[in-house]
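Structures for review follow.
Each value in this text was obtained by applying a stated rule to the coordinates, not by laboratory testing. None of the values given here were measured: they were computed from a predicted structure. Cβ atoms are built from the backbone, for glycine too; each structure is taken alone.
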Structure 1
Amino acid sequence: MPVPKFLLLFLAGLLSVQFFTELPQLLWIVFATFIAVFFCFIRYLRILGVIFLGVCWGCWHGYFALLNSLPESLQGENLLVHATIINLPKKTAHGIRFKIKPTKIFHQQKQIKFDGKILLSWYRGAQSVQAGEQWQFLVRLKKPHGFQSPGAFDYEQWLFYQGIRATGYVKKSKSNKKLGHDLGYGYQRIRQTIANQLQHVVAEFENMGLLMALAIGDRQKLTSEQNHLLIATGTSHIVAISGLHIGLIFGLIYALVFSVVRRIHGMTNYYPAKLWSAGFALFGAFCYALMAGFALPTQRALIMLTVVVIAMYGYRSIKPSQVLAVALLVVLVVDPFAVYLPGFWLSFIAVAAILWIISSAVNHSKIIGWLKIQWGLMFALLPILYLYFQQVSVVSPLTNLVVIPLISLVIVPMALLAILLLLCVPSIMGGYLAVLDYPMNLFWWVLQISENLPVSVVKFSGQNSIVFICLVAACFILLLPRGFPGKWLGVIFLLPAGFLAKPVAMPNSLKLAVLDVGQGLSVVIQTQNHTLVYDTGAKFSDRFNAADAVIIPYLKYNGIKHLDYLMISHSDNDHMGGTKALMKEYPALNTSGGMPDLIPVKQAALCHDQQNWYWDGVKFEILYPSLGMKKSGNNASCVLKITHPQLSVLITGDIEKSAEKYLIKSLVKNELDVDIIIVPHHGSKTSSSSRFIQLISPKHAVFSSGYRNRYHHPHKKIVKRYQTADSKLYNTASDGSIIFSYNDKDKLNIRLWRSYNKRYWN
């Protein structure tokens with residue numbers, strides 16, 4: 001069987017494991033592996049055998065990865081951990097975060113077996129920790145858990161792929177102490193030393209973030225504005241150390257060694273200059289990859305370069321497509337989890353597209369050929385960008401035409417020279433950085449111009465499998481050689497992305513999504529033509545909030561381009577923290593809240609019980625607070641009732657028992673009788689009185705709370721009260737986002753996203 005065909009079939013089988021909700025038992029995996037190998041030796045079953053082989057290989061890796069899962073009984077327990085810090089610690093708003101590889105773990109003085117990596121946060125009293133150091137920590141751990149919501153980043157999948165089997169925090173204790181250094185992570189110590197010296201010497205350097213990103217692969221110092229600019233212009237890959245940079249270093253060292261060896265008498269008697277150059281260049285590229293943290297893209301680049309160098313030493317000619325095929329095979333065998341992340345697809349498709357475009361280019365000048373490669377890359381990567389990010393930078397081909405040579409030929413060599421100067425003659429760094437500032441500022445200036453062009457980014461409305469298939473077909477046709485008949489069909493296949501991606505809402509429909517934002521609240525209500533967001537979750541740090549992480553991805557996933565109304569129940573961070581970020585992306589036409597003066601929006605109105613309106617046959621009315629009532633804190637929360645001809649919903653914010661008593665007295669029973677209630681105050685025992693629940697008599701009760709939250713919401717007594725009222729209970733902590741939808745042709749549909757989107761690692 002040809003190697004490309006084998007790889008595609010093996011990849012298809014391996015990729016299918018990603019969608020398994022559970023892995024087969026070990027006995028079945030062993031049996032299936034023998035069957036797959038047997039099929040591979042039978043001519044007519046060989047295709048099926050290779051696919052099964054990919055499935056079995058993915059199952060084997062998944063099975064052994066899950067063996068390292070944190071035992072349920074150890075969640076929230078005090079554990080004494082001996083471990084090595086295996087990455088550069090990252091400073092956060094409240095402390096530091098770092099990964100550790102445990103060597104010993106003790107629970108109640110009894111050693112337990114747990115080999116998975118751990119992601120730790122150290123808050124109050126955090127000491128200075130460095131990569132490569134061995135420490136003893138007193139910690140509390142939990143299983144990996146992240147937001148589960150349509151369109152949101154799958155944090156649990158990312159942790160699983162990274163080999164992180166638990167997260168937690170360091171407790172304040174005298175047991176926390178440094179034990180020494182781990183020689184096995186010496187390269188991380190070197191990275192840490194360089195990072196420390198850089199931060200000390202170039203602390204005032206305006207472009208320190210770009211310098212550290214290109215020199216040692218540490219992007220912590222890039223500002224949020226710079227990261228946004230990179231994403232908007234499709235140039236994030238240029239700053240992340242990847243195959244481009246590894247190839248550049250290989251080429252520079254190769255050229256330098258080649259020119260030197262040719263001038264040294266006798267060195268080429270036994271080995272040609274190209275072999276000396278290739279060996280030294282590969283070693284230099286390997287050192288640079290280590291300095292960059294040996295990330296996955298650098299590993300793939302090193303594999304490809306190693307294949308080329310081995311072929312050179314064996315005096316064999318090897319085609320670029322063969323190099324790519326071998327690299328793909330090695331990655332799939334060594335690290336099958338790579339297929340779960342977009343970086344795998346982006347890098348291999350990009351290289352394959354470049355090779356294809358170069359092979360089909362005839363009689364083009366270098367500039368035309370370079371421009372053709374950039375436009376071809378945009379089309380080749382379009383399906384993946386649509387699938388994972390729902391946007392593509394239209395200006396990226398022109399931008400890359402300028403910034404890739406600037407980065408490759410000027411900034412990266414100067415950044416590496418800055419590291420050498422820092423280690424050898426740090427006294428001249430000040431003057432050197434002043435020179436380095438010019439090309440780096442030019443780089444940002446080009447990106448700013450690109451972003452400000454009239455149409456710099458095309459954003460797709462939601463996800464649609466038909467659109468994805470059409471984009472794949474379009475890109476395949478458009479990348480065919482010039483003169484190939486029917487290339488105009490590629491443009492036709494691009495058209496569905498403009499009108500099929502947005503879901504078509506049915507008349508008289510109502511969709512209510514209680515989003516999984518952790519310990520907080522955010523609800524998105526959609527009618528046929530309108531959208532309302534109630535609360536925006538929490539702001540966790542300057543770089544992380546519920547709006548960016550969950551709400552905005554959900555809106556994009558559902559093809560929502562604008563908001564009609566934003567309602568902020570009250571001013572607590574877990575209800576209002578994401579407001580600025582949401583309004584920056586989706587300016588709402590109307591905004592109101594229980595404490596409008598504290599909402600970070602101009603001209604926010606006070607919500608009160610005289611307000612009601614109709615959208616597409618659905619009634620919206622505010623039941624509380626009363627006009628003229630002065631309330632603060634939880635009891636200032638807006639209580640919103642939504643009435644559909646077949647469905648009613650009550651959203652209560654954080655009201656407590658006193659507000660509930662007011663509602664009971666001021667409203668007749670049928671005004672409180674609802675089908676769905678978003679339980680007050682996340683299920684706190686300060687709310688949800690028995691009388692209130694009896695009057696509401698909800699069929700469905702939703703708790704919006706965080707996984708293993710410190711408040712222990714929802715309270716057991718409150719859960720019992722709703723159970724007594726025969727309500728069906730849901731909790732975002734265990735169910736993920738909870739989506740209710742109804743229209744005239746269907747019954748009430750309830751989708752629990754954690755169950756709907758379940759994978760075997762969840």
Structure 2
Amino acid sequence: MNSDDASLLRDPPRSAPSPPARLSRRAFLTASVTAGGGLLLTLHLPAAARAAGAPAGRPASAEINPFISIAPDGIVTIMAKNPEIGQGMKTTLPMLIAEELDVEWKNVRAKQAMLDPIYGPQFAGGSVGTPLNWIPMQQVGAAGRQMLIEAAARTWNVPLAECDAAKGLVRHRPSGRALPYGTLARKAAALTPPELDSVTLKNPRDYTIIGKFTGGVDSARVLDGDRLFGIDVIVPEMSYAVYEKAPVFGGRVVRANIEEIRALPGVRAAFIARGSAPDAAIEMGLVDGVAIVADRWWDAEKARRKLRVEWTAQHRPRQSTQAFEQEAARLMQGAAHSILRRDGDVDAALARAAKVLKASYSYPFLAHATLEPQNCTAHAKPDGSVEIWAPTQNPGAGARLVARTLGIDPGKVKVHMTRAGGGFGRRLQSDFMVEAAMIAQRTGRAVKLLWDRTQDFHHDAYRPAGFHAFTAGLAASGKPVAFRDHFVTFAQNGRVASSANLPRDHFPAGYVPSLEFSQSLIQLDVPTGPMRNPGGNALAFAFESFIDELAHAGGLDPLALRLDLYGPPRVLPTPPSQGGLRIPPFDTGRVRGVLELVARKSGWSRRTALPAGTGMGLAFYYSHFGYVAEVVKASVNPDGTPRVHKIWAAVDIGRQIVNPAGAYNQVQGAVLDGLGQALHLLITVENGRIVQGNFDTYHLLRMDEAPPVEVHFLLSDNEPTGLGEPALPPVLPALCNALFAATGTRIRSLPINRLHSHGTTT
């Protein structure tokens with residue numbers, strides 16, 4: 001698990017905490033009757049509620065929200081507690097409950113929950129939605145089923161053991177009698193719910209919902225253009241807002257033509273706002289800016305374009321991509337600032353090696369480029385409370401930031417989670433939420449804040465760039481005996497920038513006798529943050545490409561080298577828990593499993609028979625508890641740009657795929673996302689500003705570039721884990737390794753199409 005993912009579990013001030021995989025013994029269910037005479041089941045998570053920042057002294061009744069509501073007509077409403085950002089959790093979580101409740105999926109209605117401590121952690125990030133909720137959600141459903149069976153047994157005055165449930169009916173086996181859940185709901189509501197640890201879960205062979213291809217609960221509504229996304233929100237008497245910020249991070253407003261802006265048609269308010277802290281730009285909090293509120297968004301946007309703002313100068317020398325690259329090259333020539341890990345004597349091992357290889361790799365800053373720009377609707381009430389509608393991945397952190405910045409009690413911030421048009425980690429930040437809330441508080445109105453595309457590119461939390469100077473020594477057999485990486489990365493406020501770290505246990509650490517990871521830092525004034533598979537989306541390219549170099553230099557099959565390095569199947573010692581989440585031990589047998597599967601499915605052993613100019617590349621990566629190996633087949637077009645013919649992915653995320661429809665979607669989407677990063681994506685900094693401002697200069701993957709992606713799941717006897725991120729990293733090095741096999745030219749800097757996509761190298 002990357003350190004940024006772990007921060008989701010352990011760092012309440014900036015993100016949501018996490019419970020253990022099983023519910024706390026203090027968690028319990030309560031039952032009540034709905035207004036229409038149905039059953040309402042509410043899960044109470046007192047420990048999680050406190051960890052999530054619930055204010056002390058808040059009455060328990062105010063914390064109640066249901067997980068399950070069964071109406072007299074048999075329709076079951078299940079709350080999806082986590083945000084939906086396109087990864088399918090609004091479908092997956094209700095599937096887990098519905099399976100154990102034993103209702104027909106056609107009678108289930110999934111509803112997005114609001115932010116409330118009663119639900120425990122509510123966030124989308126780190127691919128932990130499934131591992132955190134796999135058991136708890138099933139326990140909730142099983143408890144509901146048990147109560148309905150007990151209600152039926154009491155109705156018939158028969159032993160509980162003679163009854164069972166299926167498809168929304170409770171049956172009395174000896175007599176053949178049956179009662180629908182809707183009929184039993186009121187009586188079940190009067191019963192005491194069972195202890196959650198006592199409920200019996202189904203045998204997986206009896207699943208009727210889990211493991212079945214299931215369409216997204218919102219898919220039809222999305223196709224119909226229903227108002228599901230944050231950008232669609234409309235509330236009564238709403239105005240529209242824009243917020244102009246400094247083009248250089250950390251800039252502050254000196255003066256602006258506010259009176260002129262206020263006089264423009266449709267403008268209701270215009271004012272200068274001050275940032276909440278000196279480092280707010282880095283911390284993604286409220287920064288200095290000029291707010292404009294108007295009757296229509298276009299009126300506000302036209303007014304923004306007439307703004308004349310004088311900003312303070314940047315407090316440090318202006319930074320640029322070119323300067324970063326020059327500084328990295330200088331640092332790599334000297335001693336590293338610090339040692340991250342040292343095993344054995346690398347210098348001695350290199351001196352004894354039969355062959356020594358050196359190579360430098362680099363990758364650029366990236367923007368998240370969510371197709372729905374950042375937006376938020378906020379309504380400041382006369383009682384000092386604020387109601388928010390936001391496409392957020394991290395509503396708890398957003399609510400805390402709003403409360404802290406506005407100086408109000410956290411209990412006065414109410415958050416509605418809308419569907420998000422893409423997240424990828426960008427919406428873990430809450431800058432857009434606090435801007436909207438601040439404007440609403442200052443104006444006393446309901447306002448919808450909407451960024452335009454350029455603002456979205458210019459004020460992101462970017463995937464950080466990085467530079468690696470590798471050195472490796474090979475034995476006469478071709479196997480690595482020494483490995484060194486001098487990693488040049490970025491620092492902010494005296495520590496490594498968000499998502500810019502190199503884990504001490506990153507492969508091949510622990511698999512090469514003599515190894516050294518060292519680090520040097522460049523001061524950075526540009527905000528960074530997690531992006532789909534933080535760290536791995538960059539590190540995999542560098543490390544797995546260099547491993548491929550070692551295989552070729554040693555005369556070894558890249559597959560055989562990896563299998564040799566990981567060694568025979570074995571389970572490593574269990575790592576300590578993080579934030580209450582039990583971390584599964586690393587299993588080299590699972591590595592071998594996906595490597596051998598993808599080799600078999602792709603015809604890896606027959607790659608030498610490919611036409612001249614076509615090659616296949618292989619890569620493996622472990623992240624977010626998922627094991628993924630991928631093979632890319634590629635060639636080069638006459639203009640020098642790559643052509644990807646096909647991609648194979650072998651994935652091990654445990655014994656159960658909850659929703660195959662969503663699972664295949666996630667793997668294929670992650671692979672294509674990574675492919676676009678490798679081919680095209682690049683953010684450059686000039687004079688402290690971001691250069692790219694729209695999709696004409698930040699080229700996403702086009703449909704005609706997207707190859708077939710063949711996905712194979714390898715089921716292993718392990719608890720299910722997440723899938724939103726693990727399939728992305730391997731495709732970048734697999735593509736670069738394929739292009740080397742096709743052309744003999746090694747790619748050590750991304751994006752591949754830099755000359756063709758952006759006109760110049762930087």
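Can you spot which of 1, 2 the value -13500 was calculated from, given it is helix-only ellipticity at 222 nm (-39500 (n - 2.57) for each DSSP H run of 4 or more, over all residues; to 500)?
Source structure for this number: 1.
Kindly point out which one of 1, 2 the value -0.90, -1.32, -1.34 was derived from, the read-out being log10 I(q)/I(0) by the Debye sum over Cα atoms at q = 0.14, 0.24, 0.25 Å⁻¹, for residues 292-379 alone. Source structure: 2. A value of 9 for relative contact order in percent (Cα under 8 Å, 6 or more apart), calculated from one of 1, 2, originates in structure 1.
Which of 1, 2 yields 49, 31, 28 for semi-axes √(5λ) of the Cα gyration tensor in Å, as computed? Checking each candidate, the match is 1. Tell me which structure, out of 1, 2, gives 2.4 once distance in nm of label points 7 Å out along Cα→Cβ at positions 76 and 652 is calculated. Of the structures listed, the value fits 1.
From which structure (1, 2) was distance in nm of label points 7 Å out along Cα→Cβ at positions 452 and 716 calculated, if the value obtained is 5.0? It traces back to 2.
As an exercise: distance in nm of label points 7 Å out along Cα→Cβ at positions 108 and 276, calculated from one structure in 1, 2, equals 6.7. Which structure is it? Going label by label, the one that fits is 1. With distance in nm of label points 7 Å out along Cα→Cβ at positions 156 and 684 derived from the coordinates and found to be 2.8, which of 1, 2 does the value describe? Derived from 1, not from the others. log10 I(q)/I(0) by the Debye sum over Cα atoms at q = 0.09, 0.11, 0.14 Å⁻¹, for residues 340-747 alone computed as -0.70, -0.90, -1.17: which structure among 1, 2? Corresponding structure: 1.
So Kirkwood radius over Cα pairs in Å, for residues 92-443 alone, computed for just one structure, reads 22.9; which one of 1, 2 is that? Kindly include the intermediate steps, with their values, before the conclusion.
Working: 1: 22.9; 2: 25.4.
Corresponding structure: 1.
Here distance in nm of label points 7 Å out along Cα→Cβ at positions 372 and 460 is compared for structures 1, 2. The highest value is that of 1.
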